[in-house]
Structure P
Amino acid sequence: MNESTNQFYLDRQNNTESNARSYPRKFPIAIKQAKGSYLIDVEGNKYLDFLCGAGTLALGHNDPEVNQAMVEMLTQDAPLHTLDLTTPVKDTFVETLLSLLPEELKGHAKVQFCSPSGTDAVDAAIKLCKTATGRSSIIAFGGAYHGMGHGALALTGNLNAKNQVNGLMPDVHFFPYPYSYRCPFGLGGEAGVDA
């Protein structure tokens, strides 16, 4: 098969990676380049990227300012993976972040570094909620996506993904979004919200 086709790389991925993947099933492309809000596959097709790194690429792919900052860090031999250890760069980032908060939060806000993934952030939020309340129940919206990690998957509304894994976190309760247009109770408006 030709190396310039999406199918060539998708077949190779199927032969070398586990079936725990989800995105390639929905987006069967092999991405070669990314710039701003666009992706280009190995066949030269251009796509508007609505996924945006699952929300991590608010500035788009390969933003020039972000790339320049990364190059500067790499040429300084800065530590790149320090978990939650402190570094001068991290200290500067935290100070800048806290300075941007509203006045009522500046004096007592704390930063929580979870990890580079949203799933880890959701798992940290679950632990925080359970620790702060002393309760074990979690409420999630039906149809919401929280991640594919074990804890986050329990809160995710996608039954196809959940049915493949046994023993997910118990005591998760799903509620519908208060959605007037397609109210799950057939009511709409305030009556649907109150139901």
Structure Q
Amino acid sequence: MASLIEPGSLLISMPSMLDPNFMHTVVLLVDHTPMGAYGLVVNRQLGADLGGLMSDRTSSTFPVYCGGPVETQTLQFVHRLPQLISGGTRLGQDLYLGGSIEAMLGVVEEEGVGADLRVLLGSSGWGGGQLENELQTGSWRQAPPDADSVFKAGSAESIWRAILGGLDAEGEQLSHLPPDVRWN
């Protein structure tokens, strides 16, 4: 696959990635410029809920995901609900970042709509040229924008394995390696 780094695309960490912040993660790329890149890990639940983080605004038990090790006090959300959450920035077909916080809070209270929303605390960042270097050295595989992958249900590990395994024959083989390749 050509290495076109564009907003909305997915970065799938390779099994050799041993950094605990990114081991077995799927990152939604939000922005990429010569100055650097910014993304959100979309497959790791934080173990917190929205009501716990925004108790003054909601009592919702809606799960919050860990977007990454940077800006860990910043709450963001991605969704595919532009008809319900206005003001979002389009990242790809049927994929949006942010928008009206009030509308998002309304969505988390609606039955069945939350499957199209991820609330994340923190983000992931790379300096200028860093992501390109990590792609060249094989730390990441890229996948085209895919909202279904962003909102896939399951454990962090099962989501990572499903997305990596769906890339191609090599990804399928890699998805069956043990959680830490040093165990092999």
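Assorted remarks:
- If log10 I(q)/I(0) by the Debye sum over Cα atoms at q = 0.16 Å⁻¹ is computed and equals -0.97, the structure in P, Q: Q
- Answer label among P, Q for the case where relative contact order in percent (Cα under 8 Å, 6 or more apart), calculated from the coordinates, equals 28: Q
- Source structure (of P, Q) for mean count of other Cβ atoms within 10 Å over residues 87-94, computed value 12.0: P
- Origin of the derived value -10500 (helix-only ellipticity at 222 nm (-39500 (n - 2.57) for each DSSP H run of 4 or more, over all residues; to 500); candidates P, Q): P
- Highest-scoring entry among P, Q, by FRET efficiency 1/(1 + (r/R0)^6) of positions 31 and 151 (r between Cβ atoms, R0 = 35 Å, to 0.05), is Q.
- Comparison of P, Q by mean count of other Cβ atoms within 10 Å over residues 23-30 - largest value held by: Q
- Each of P, Q could give distance in nm of label points 7 Å out along Cα→Cβ at positions 55 and 167, but the derived value 4.2 comes from Q.
Values quoted throughout were computed directly from the atomic coordinates according to the rules given, and no laboratory measurement underlies them. Remember, it's a predicted structure, so these values are computed and weren't measured experimentally. Cβ atoms are built from the backbone, for glycine too; each structure is taken alone.
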